[in-house]
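Structures incoming, each one as structure tokens.
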Structure P
């Protein structure tokens, strides 16, 4: 296996940053930043050492995504310095910032794919727009990464035809296609099944081992952190309160770290641990939702093949499967957003296939839906987002106020109720989406 660093395809004449542990490729020095009077990062210091993988962990809402945006030069600190390839991002021209960014790859938490471009063009977009490579050479590189990530045959599909896990892999391929020196990963394994998480981790390791790529990874996944991290940085109360190896991280006596590690240990069950603590009981009720021999085709591809699934009242049914197996397709059928190629979907015993749109909308009022990416309304505050479905249903104003106040407290988001979706973390957005779904008091979630 070659250990020669590959040429950056966007800046082929730029000498790569030296693999010198004393020369951080990216450094934040005494950085502080706040929004609407609330301090998010407070005197933070962090070095990203070349050739190593640094995993940054911390609780939801601790400021990890803000940290990534500072590293990219998308935000400027209120105080302190962000040094990228030895340059202070606050003092260089916008043109030089753009040139420095060409030495970086970025995997965004919400994919950031172009809806109108097929998968192959999304992967190669950076090279198409910013390099002199011929289109056929770009497509060759694109197809090779697509194959490595297990998406061969999907090159012509649009993002809307992909599952969340498949979109994540496309975003990863796009981050790597130009051979960057540094790649920033914002939650690279969120939404992936355990097999695909390991596959993505292996690709990140390969990029490091074969091409000396430096990685900074925002993560909640402790299994991935163990596999990938040369260094772990823990973000708490706006500061990096720990920096060291994974083993040192696990042994830390710092209270927030100890609580974080203990919580993470329950997020992955081994076979020996897989004993349900929920009392089982005979199911006597009729299912509230039922799929009967459901088939669904998209073009020539059959996604659902004779799916029969009863969902019973007052029970939690967990639907699991590999990335791209059709889980979200089933949810969209239950909501009446998709119609099956054949088969039947029943809600409260009534087939929805024969319902007109008015009747179907009445049935949907009994559903609460938490989308994979929250789907908040950008122009409304957190409190207004939670209240939105109640206002649409003409619930009395006093009742709206009481119900929203109650659910904000129960989902621990009262402190961010006046903030806009763009000002909160992805984890906080998910809690807002949950609050909005529950506030309607649905019969089915």
Structure Q
């Protein structure tokens, strides 16, 4: 029987890899991760963590603004100081993770990994072998193939800006652009958002997206849809973006036109592993066409949302599949996802569009939560909830427009995944007065009784 350097070798060290690596190590396996950049991958160093850190003061600022008519002053945000804090705190994550991996006994091999056969990965000229290999190389921001593309910046650049430009143009009206634009607007900057599509945030409920766009327009933002960017030009007055019939000018351009999987230079073609810019093709066990080679996270070609929690879920699944503890195909529960705009837009499970297209299967209940709960939701009168129930009365989906959407969404996801009834909720005691309590109060009359 062939012997290997490791039981399992991961290409990558982000959420798509490290959760599974820890589980395998705790089960007694010899594990290593190959990482060519910072420990922890994109989300930890360049994405989610940095974004939510920078987002914090803006949430408080928006909350204070709801009390301006009562004589309370909205605090200013010092972006320069905030960015310095972000760089200091987030900058420490990679070395701290390195120490944590070492403590677990997981070796981190620095360099770029390329598959040379089903059990071998070459890292900068040195071969490492393993019985199983997991690819978790993530994704990167896509770039339009146009003249002047070099003048556009991506999410990583924006999240490292020491000074916020006076005017910004966002190419694409997806999650990244809308989140960043919300912050720039709160700082009083001129914001323009253009998109090839007919509206922003196409995957989210149109009524909530329209509310968000209207709010941003009231703050001074300009939106222009059905625009195809042709080229970008640098001038003394700023950067000019040309579309098929308009021109736009700004001091700084952020391209948020999607993400592309990191599948290049991994040796996939030589092994017959199918992949495209959408990602690596896997079966229901997260295996590639080479049975002992798995793929996890954003590098996978999949229809479910490419999120940090789904990457972690897949990483853990792969670990337990390798260990023989879960021989079943991967089955995803309801997946909560949200846009960290100001306020948030969130959804989980069956979408509003799907429910409205199939009234024979679902009923949609809309709750103007902010109107009736001003006393407990910090005067956020525009907060709104949409619940989707199946014909039996089980909650199967929800959408939320609220600054508290993230916290409420996790609670609602639990109700969906556990198929909780009104009796289940009535059998528990919740803290009061809280927004969660009021959500329970609103849900109980709608749910299946028992």
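Taking FRET efficiency 1/(1 + (r/R0)^6) of positions 232 and 320 (r between Cβ atoms, R0 = 30 Å, to 0.05) as the criterion, the top structure among P, Q is P, with the largest value. Quick one: log10 I(q)/I(0) by the Debye sum over Cα atoms at q = 0.10, 0.18 Å⁻¹, for residues 120-359 alone came out at -0.60, -1.29 when computed from one of P, Q, so which one is it? Matching structure: Q. 10.4 is what came out when mean count of other Cβ atoms within 10 Å over residues 312-319 was calculated for one structure; which of P, Q is it? Computed on structure P.
Looking at FRET efficiency 1/(1 + (r/R0)^6) of positions 32 and 216 (r between Cβ atoms, R0 = 35 Å, to 0.05), point out which structure of P, Q has the largest value. Kindly include the intermediate steps, with their values, before the conclusion.
On the way: P: 0.95; Q: 0.15.
Greatest value across P, Q: structure P.
Only the coordinates and a few stated rules stand behind these numbers; no lab work does. Here the structure is a predicted model, which means the values were calculated and not measured. Cβ atoms are built from the backbone, for glycine too; each structure is taken alone.
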